[in-house]
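These notes open a run of structures that come right after.
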Structure 1
Amino acid sequence: MTKAAVPERYTMPAEWEPHEGTWLQWPQNKTEPGYEMKQERTWLSIVSALIEHENVHIIAGGERQRDHISDQLDYFGIGRDAVDIHIIPIDDLWARDNGPIFVFDQQGSLAITDWTFNGWGNRFEHALDNEVPSAIGALLDIPVTKAPLVLEGGAVEVNGSGTFMATRSSIMDEYRNPGKSQDEIEAVLRQFLGVDHFIWLSGAGRGECEKWGDTTDSHIDIIARFTDETTVLYNWTDDRSDPRYAMFAAHLEELRQARTGGGKALTLVPLPVPKNGVYQVSDQSSWRTSKYTDAAYSNYYVANGVVLVPVFGNAYDERAKSIIKEHFPDREIVGIDAVSLTEDGGAIHCVTQQQPVSARG
């Protein structure tokens, strides 16, 4: 009798492990008139902060936009040595969610896992964005493996030592993975991300999330983040009028009960959410049911030598940056104005996707 082939098992490194570079998808005006201009300053700030530390790979939607981006980088004196621009048709700018999740195979070589992206539960157009991982794989000439699960990258948090953290509401969802049990979902995550222990937080329902400008159904990157194997920064407020307070309180209790794969308790560090909240000031996001936004300092991005932290012109900006600095002492902390981006439902982590170094020892 012939033995069945053992499926390849992949491993996702922690975000703070060495990067080859970062992928970005440039804002598209097709979303609404003037959208690219409104968001572009944030993208230019991200590129400027990253190029001192790692490569930046930019996706443009077409030749005209590629030329525009090139002109903007030159005009603002942003060095081009560490930047390349690739034309890939895209719907939107959320590279974290629709882009590839880079992993290592069992030989330590770089690979791409391609997860079905369905526009956050079929809320938004997504057909082009769903093809981005395979397009990047072809550009880089590295293997792409399709994972049998609907999953966005912002829903995934790993500690690099086998522990996975996420919310149930953003993965075990009737609009993403209907009919799939927790055991079935975990089996896929084990194989394609190399995790063996799961911390599941409750999250919040679709209707509740949309009240505070969140169309992700509580992605973990606006809830809690690992900073090492056992330390978690979690979003917190003492303001009971914050519409997210009940969710934050429930998550804190769940985190207190959680353990890593090695049985270690978590070291929990509160990270404040912006004081008195951040509200939409423009009419750009017609999908909103309120002006409140899901602004969170936990939507930071850890790169080589630097952490990009969303800031909002808020009284707690400096406090949040100082807390994050305590946990990444060897990295520069750079605040990136994310008000316009947060009005549209995300921040810095949502629009960046790390590419690890090409091989793991």
Structure 2
Amino acid sequence: MASLAPGVVGELALPARASLWRQALRPWGLAVFALLLIYPFLANDFWIVQIGAQSFFMGLIALSLMLLAGYGGMVSLAQMAFAGLAGYLYAILFGSSVGGAGWHWTLAIPLSLAGAVAFATLTGLLSVRTAGIYTIMITLAVAVAFFYFCQQNYDIFNGFRGYAGLAPPMIFGVDWRQPLPFYYLALGAAFAGYLFVAWLKRSSFGISLQAIRDNPRRMAALGFNVAAHRVAAYAIAGLIAGVGGLFLVWYNGRISPGSIGVGAAINVLIIAILGGLRRPSGPFIGALIFVLLDNFAIDLIDRERFNLVIGGAFLAVVLFSPDGVLGLWDKLVARLAKNRGQRGR
């Protein structure tokens, strides 16, 4: 991949785009999507919102990390900060009932997402010239700095209390706070994010980004602007995380520094690694596992020891499959195929 010339990158991206729809229309893909569509009619409100919808928007935030780490080789701990800024801007611009400006949602939501993109772009400009542990430390510093900035600036962010009483806007006369509409709204956003990242991987930009991940020096020698590609990846990841941040605010009904602390940032990393960093479906699988453990850890062990449960699950996945749950699935499929081949001889 690293030896691809610019023209070759573009030529390879064209047939790959068509394969995206072939993959999406596979029987198993259609079956999963159909199951997600009928799921609300088979479950109660707790499973619809607390498990289903929460898995979707947490998966979106982890998807932004998967884009950076899996395709760009850049591990970021600032994704929850990007999501948090979108949530805060929504509260400040839209939430008239909580002291906000009361702007129309057609202005408040785009500006909130634009703020997340700008924040992510600035973070990218600071971190793209580093690698490895240094990138992680810079993005962690950004996340911690944003946490304390929100906590200490009472006039703008309401200090530690943040903003409460937030809800999605009424659009088309639908109350999106209700379980069924909220679930389908989150499903639509997650599905759009999944398709976008899957398409991006096969685009000329995505192929170039993966080549830069594998050999940045050779790509620079071929004429690619390595820093610009990486900053653009941060901007795209900021947009995806911002969408997830809006759903986080709508789900909790509030936004505060506690929503964007270091613990929340590390949870996003755990979700992405649990599911797998090689495919856009990985973060959603990891989010489902995390949400299930989060909600039912109290039945397994003392609630205050939840970190022990999630830490054990994280270590088990990393030790047995560095590619996450999807890696375990790939190994199982390969082993079954090998056994069938041996029996057929």
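Only the coordinates and a few stated rules stand behind these numbers; no lab work does. This is a predicted model, so every value here is computed, not measured. Cβ atoms are built from the backbone, for glycine too; each structure is taken alone.
Between structures 1, 2, the greatest calculated value of mean count of other Cβ atoms within 10 Å over residues 136-143 is seen in 2. Highest-scoring entry among 1, 2, by relative contact order in percent (Cα under 8 Å, 6 or more apart), is 2. Largest in FRET efficiency 1/(1 + (r/R0)^6) of positions 40 and 248 (r between Cβ atoms, R0 = 35 Å, to 0.05) among the labelled structures 1, 2 is structure 2.
Starting from the value -23500: which structure in 1, 2 was helix-only ellipticity at 222 nm (-39500 (n - 2.57) for each DSSP H run of 4 or more, over all residues; to 500) calculated from? The correct label is 2. A value of 0.25 was derived for FRET efficiency 1/(1 + (r/R0)^6) of positions 64 and 104 (r between Cβ atoms, R0 = 30 Å, to 0.05); which structure in 1, 2 was it taken from? Derived from the structure labelled 1.
Going by mean projected area of the Cα convex hull in nm², which of structures 1, 2 comes out largest? Please list the in-between numbers first.
Numbers: 1: 18.3; 2: 20.1.
Structure 2 gives the largest value of mean projected area of the Cα convex hull in nm² among 1, 2.
Given structures 1, 2, which gives the highest value for distance in nm of label points 7 Å out along Cα→Cβ at positions 80 and 256? For this comparison of distance in nm of label points 7 Å out along Cα→Cβ at positions 80 and 256, the top structure is 1.
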